[in-house]
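What follows is a set of structures to go through.
Each value in this text was obtained by applying a stated rule to the coordinates, not by laboratory testing. Just so it is clear, the structure is predicted and the values come from calculations on it, not from any experiment. Cβ atoms are built from the backbone, for glycine too; each structure is taken alone.
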Structure P
Amino acid sequence: MSYVTAVLPTDQPPLLHQAVDEAVRLLREGEVVALPTETVYGLAANALDAEAVAKIFEAKERPTFDPLIVHLASKEQIDLVADVPPEIALTLKKMVERFWPGPLTILLPKKPIVPDLVTAGLPTVAVRVSSNAIFRRIISDLGKPIAAPSANRFGSISPTSASAVLAELNGRIHLIVDAGACMFGLESTIIKIEPGSPKMFITIVRPGPITAEDLKVYGKVRYASRTVVDEASAAPGQLASHYAPKTPLRLLERPSDFIPEEGKRYALMSYRGEEKDGYLNLCEWEEVMMLSPGNGKLPEAAVRFFYVLRTLDMLGVDEIIAEPLHEHGMGVAMMDKLRRASGRHSS
């Protein structure tokens with residue numbers, strides 16, 4: 001089915017009211033709409049309406065064994081969709097008081113009200129509260145939690161602008177609410193909390209803007225296994241095919257590993273564009289784009305990450321070469337995504 005996809009701006013109060021009202025109207029009618037969050041744009045539907053949620057999978061061409069995040073208007077709505085085990089209740093309370101609203105998603109035992117399609121049949125539901133005021137207002141006006149994975153076709157690059165959503169889903173959805181560029185540019189961190197002694201175990205299932213350093217005060221932090229296969233995943237966005245551009249991408253851990261092939265056209269995703277890093281002079285690059293020009297600042301790199309990847313993907317080169325980033329803080333999340341994108345084309 002093909003739609004005329006409208007893009008409604010929000011940069012003036014009357015336009016904002018119109019966009020919010022239209023989004024809520026469509027969501028109440030069981031449709032899907034693209035909405036801004038502080039991380040990436042999401043493709044939203046009423047999380048408690050299985051038929052509406054099915055339209056997310058249809059528009060994205062997303063496999064139904066990949067679960068979705070459920071977004072709440074406030075932390076008080078946790079009890080609507082999840083059962084909080086008493087042994088983690090105090091730790092959970094402290095964490096949501098600090099990190100919500102914000103880019104932290106928490107896996108909790110789900111309640112029956114949440115359709116199995118949302119959780120891919122798993123006993124847990126992924127929940128968070130976005131810090132984007134427009135997104136929360138729409139949830140509040142709707143009066144229902146919203147399921148919203150990234151607003152792109154399955155396996156491609158997550159969108160951080162309304163124009164990127166339009167390029168992915170034009171004709172597949174009714175509406176895109178345009179609130180400009182996303183603040184973080186990386187999907188939310190996903191964690192699970194488990195009882196431990198003397199400290200709780202905090203497992204990072206998907207790295208993101210909230211880092212291990214941020215979480216360590218609440219317990220012993222560990223990362224989930226990076227072994228990823230194309231089957232039912234314990235959390236959203238963990239399949240091997242996520243985050244990959246159409247152009248083959250190679251994460252080049254060392255400059256010495258690169259031998260350009262004659263006749264091939266290459267583009268470089270550079271961390272900071274410094275010659276001393278050893279990548280700029282490896283060949284005559286078709287294009288060089290920097291994540292954090294000259295500075296090497298991970299938060300700046302995170303904001304530009306998907307934009308740079310999408311821009312390089314549109315060049316029509318034979319291969320994108322990516323420099324490694326410092327693997328701490330937000331660099332862990334970006335390196336995770338680069339490894340997944342690189343692995344898709346090498347597998």
Structure Q
Amino acid sequence: MPITVKELADFCGTEIKGGDPSAIIHSAADITSAQQGQVTQLTQSRYAKYAENSSASACFIGENFTVENIPPQMAMLICSDPEMGFIKAVELLHPSRVYNARIAPQAVLEERVNLGADVYIGPYAVIGENTQIGDGSNILANAYIGNNVKIGKNCRIFPYAVLYDDVEIGNNVIIHSGAIIGADGFGYKFRNGQHMKVPQVGNVVIGDDVEIGANTCVDRGALGSTVVGAGSKIDNLVQIGHNNKIGKGVIMCGHTGVSGSCTIEDYVILAGSAGIADHVTIGRGAVVMARAGVANDIPAGAQVFGSPAKDKKTAYKEQIALSKLPDLVKKIKLLEEKIRVLEEKGGVSIKTIPPPER
């Protein structure tokens with residue numbers, strides 16, 4: 001969607017400094033590769049060197065951010081929050097695809113499916129019995145929606161995503177390809193030399209404005225619900241076990257695994273490959289850093305690292321100490337050799353010297 005720099009600045013509520021307000025912007029790009037006709041952003045001083053030689057026609061920048069040697073053709077779009085300004089520009093210049101209301105003839109709709117207004121059902125999508133789909137939602141090609149599922153308004157279910165029976169989805173939810181919502185939780189009892197399956201008869205409840213990445217799995221509760229709170233964002237390749245209660249605004253990065261019956265409170269961040277044992281509570285706003293292994297409760301606001309996870313500062317000190325071990329081993333060997341030489345010269349063994357009295 002081509003637009004002038006002036007129109008873009010007005011849309012994003014920014015001040016223009018320099019450049020050509022009438023220049024045409026057709027797309028967005030990062031500061032390292034932006035060309036003529038593109039808008040970019042500069043929010044960190046370490047990237048300022050790229051701006052000096054950039055061909056970009058416009059650049060979002062903070063009110064108190066100063067850069068020298070800006071090219072004359074580059075209009076600086078000055079605002080209090082350049083990152084959000086750039087996001088608005090990207091959304092305007094690269095709008096997401098719009099699916100007009102339609103049910104593809106190849107789609108399969110079972111009995112008593114209730115569709116809201118302006119719903120799109122793509123080819124070969126399957127919608128189970130007694131399922132409800134809210135206004136403006138898109139079920140794309142080859143998605144599978146089970147029986148008794150409730151999907152809110154303006155949701156988008158991408159190809160090959162699977163929603164098992166009884167799943168409940170709020171409004172404005174995005175579920176990416178390959179995600180599986182509502183599969184059986186991993187529950188077994190060992191009896192008579194066999195692993196006996198524990199029935200998983202609960203469901204999954206996902207709040208408004210949640211996004212779930214590709215190939216992520218959210219297991220149904222054994223009896224009650226596995227819950228993902230409003231506004232939470234879950235990356236690709238995440239495993240969420242049964243009966244977990246995930247709060248609002250939680251971030252889960254790729255390869256995170258959460259065992260069953262955990263409580264993840266509001267605004268927690270689980271960084272990449274974090275592993276959470278079962279029946280653990282992670283307090284509001286805590287940060288579990290990458291590859292940490294959590295076996296015990298984490299208090300609100302804590303930042304933990306390592307396996308087993310502990311306070312970030314303590315874990316960093318231990319890592320530094322471990323890095324010094326090879327040198328310490330060398331020093332000990334040298335001291336042992338010196339002691340051996342002294343023993344041979346003096347005829348006295350260090351081992352025979354009595355300890356000092358206390």
Discussion item. Computing relative contact order in percent (Cα under 8 Å, 6 or more apart) for each of P, Q, which one ends up highest?
Written reply: P
Response to the item:
One of P, Q was used to calculate distance in nm of label points 7 Å out along Cα→Cβ at positions 166 and 302, yielding 2.9; that structure is P
Discussion item. If distance in nm of label points 7 Å out along Cα→Cβ at positions 118 and 318 computes to 4.8, which of P, Q did it come from?
Written reply: P
Worksheet, complete the sentence: Value -0.93, -1.09, -1.19, calculated as log10 I(q)/I(0) by the Debye sum over Cα atoms at q = 0.11, 0.13, 0.15 Å⁻¹ from one of P, Q, is from structure Q
Fill in: Comparison of P, Q - label where Kirkwood radius over Cα pairs in Å, for residues 14-125 alone is highest
Q
Worksheet item: When you work out distance in nm of label points 7 Å out along Cα→Cβ at positions 86 and 198 for each of the structures P, Q, which one comes out largest?
Response: Q
Worksheet item: To which of P, Q does the computed value -5000 (helix-only ellipticity at 222 nm (-39500 (n - 2.57) for each DSSP H run of 4 or more, over all residues; to 500)) belong?
Response: Q
Worksheet item: Just checking, which of P, Q has the largest value of distance in nm of label points 7 Å out along Cα→Cβ at positions 30 and 310?
Response: Q
Worksheet item: Which one of P, Q has percent of Cα pairs over 23 Å apart, for residues 190-285 alone, as calculated from the coordinates, equal to 20?
Response: Q
